[in-house]
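Engineer: Scrolling down, you'll hit the structures one after another.
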Structure 1
Amino acid sequence: MKIAVASGKGGTGKTLISTNLFHVIQQLGDPVELIDCDAEEPNTRQFIKGKVNDEEMVTQRIPVIDKASCTFCGKCQEYCHYNAIIVLPDIRHVQVIEELCHDCGACSYACHAGAISERVKSIGSITNYETALGGFLTESQIDIGIYSPVPVIQKAIHSADKNAFVILDAPPGTSCPFIATVSEANFVVLVTEPTPFGLNDLKLSVNVLKELQKPFGVIVNRAGLGDDKLYHYLKENNISLLADIPFDRQVAHTYSCGNLITDESSKYKELFLHLYDTLKKQAQHD
């Protein structure tokens, strides 16, 4: 079972939710894994400590074109859906734009002259940590200068323990990394806040998830901060409200110190235990 914790913008509290949810499941002794899918800026390890269990490099195949064998027919450029190859026959020039390459192999298939080989390029890594209380944390991390984190995110998710309750801490926004994460989930938790920006970005996320036909619910973080427009939107669109996290100085202080609120407050521990029960029922139902 995979649950994605996501939002339309950064700073709404995704990591607060995913780390504390992971921690209460740890304490119950249930099999659980937290995967940090924000490969550009992973931060769950600031809150969940563990020792390295395994580390794997993520690579990508990049086409290498032998100009001496190339006929400059343009077939490789035609077959590449990502515009990663430029062919200029008049001046006998061909170029691979590595940042746009998706490692699909279509160019090699298209080249009847046999002018295309491939080299392996490192694009990131996946590190698995074993925690003292049980459960695993998996961190995805792209190399500096890599254009897309999607292949690293996908590999991290596919490495998940199939027998565990898997929490995917999604990257912010609604672009390709977000879609790569939520597409693998059985259920999506959208974290938002009762502000104009929070509502606007929640609507963007909801539209994407409806397009993907993914079941989802909403957690309102910093509840009490703004007005009721967010709650009216949820009611009008029949969107499930999973939990309210109050706008509480204790939560902010605990988080800023790199600690977990479920260790500091029995009230919040009960809230996250109830959330765990709710998510299990939601995922099984959907």
Structure 2
Amino acid sequence: MLVASNHNRRIKIMGTLSGQSTIVTGGGSGIGLACARAFATDGANVLIMGRNHEKLEAAVATLRTISGAGEINFFVGDVSREADVAAAIEKASLKGCLDIAVANAGTGSLSPIMMTEASNWDDIMQTNLNGTFYTIKHAGRWMAQSGGGSICAISSIAGIRTHRFMGSYCVSKAGIDMLVRNAADELGVANIRVNSVCPGLVETELASGLLQTEAVLNDYLDCMPISRPGVTEDISHAVRFLCGPEASWITGVVMSVDGGHHLRRGPNVEPFSRMLFGDDITDGKIGPS
């Protein structure tokens, strides 16, 4: 009887996030803003976090025009700093409750492994992997005290398939997926679900260089059974599903949203590397520094 009662309760709330408190890191643009838009449209309270005050203000103004009934706010901070993440999550936890967290903030650069500076490697790990860790850690604490919640991390096809000359980015995203699986295993006892979405090539500012290099773009498209670049809504729809009550029995999932790219090989970004670094570095002709 208890199971049936819980099932009926879930059916009644299915399809809405009205009144739920959410946070999206990197929410000022791109995939993060699309996720925030999906939550706001569905009536959730939304806080977006990012480093650019003006960009966040503009995003909040847009979100408030489409918000169902929820509060829309922003927090200026850097996910590579744990104190910033903790403070943002506290602000998002209206009435002491946090229901949904999306760890989206990320960065990356094209850099052959033998040319990658330790500082560049550290910056990417701090933002992508550590930032996701801080989000899961502090969101999980708020969710645990209020009966549970849902966390979704944004990973990448680059965490599944090799992308030459993007080693640090690939490693950071692969780390996110393993972190998500471990967190899901640990936090399920507190009724906290943890999943990740792995986008393929999506039309965002971060991917603009790849999209604008014809040979690289065409190679990406050859790797996709559904042969087109993604748009941010392709990703936000998946995130909305995983974070919502419709996915209440789904945790530890790494969901590819990539036009089927994960079924094939990694892309050939060599033409882009030759433009940036030249032939010798691209061909591995580099000696000790």
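Readers should treat all values here as calculations from the given coordinates under stated rules, not as data from a laboratory. Not measured: the values here are computed from a predicted model. Cβ atoms are built from the backbone, for glycine too; each structure is taken alone.
Engineer: Ranked by mean count of other Cβ atoms within 10 Å over residues 114-121, which of 1, 2 sits at the highest value?
Structural biologist: That would be structure 1.
Engineer: Given a computed value of -0.26, -0.34, -0.43 for log10 I(q)/I(0) by the Debye sum over Cα atoms at q = 0.07, 0.08, 0.09 Å⁻¹, which structure among 1, 2 does it belong to?
Structural biologist: Attributed to the structure labelled 2.
Engineer: Still on this structure, I have one more. When you work out distance in nm of label points 7 Å out along Cα→Cβ at positions 234 and 274 for each of the structures 1, 2, which one comes out largest?
Structural biologist: The maximum falls on structure 2.
Engineer: Compute mean projected area of the Cα convex hull in nm², for residues 130-257 alone for each of 1, 2 and report the one that scores greatest.
Structural biologist: 1
Engineer: Here helix-only ellipticity at 222 nm (-39500 (n - 2.57) for each DSSP H run of 4 or more, over all residues; to 500) was calculated and came to -13500; which of the structures 1, 2 was it taken from?
Structural biologist: Source structure for this number: 2.
Engineer: Given a value of 18 for relative contact order in percent (Cα under 8 Å, 6 or more apart), point me to the structure among 1, 2 it was derived from.
Structural biologist: Structure of origin is 2.
Engineer: Comparing distance in nm of label points 7 Å out along Cα→Cβ at positions 82 and 218 across structures 1, 2, which is largest?
Structural biologist: Answer by largest value of distance in nm of label points 7 Å out along Cα→Cβ at positions 82 and 218: 2.
Engineer: Of the structures labelled 1, 2, one was used to calculate distance in nm of label points 7 Å out along Cα→Cβ at positions 178 and 226, giving 1.4. Name it.
Structural biologist: The read-out comes from structure 1.
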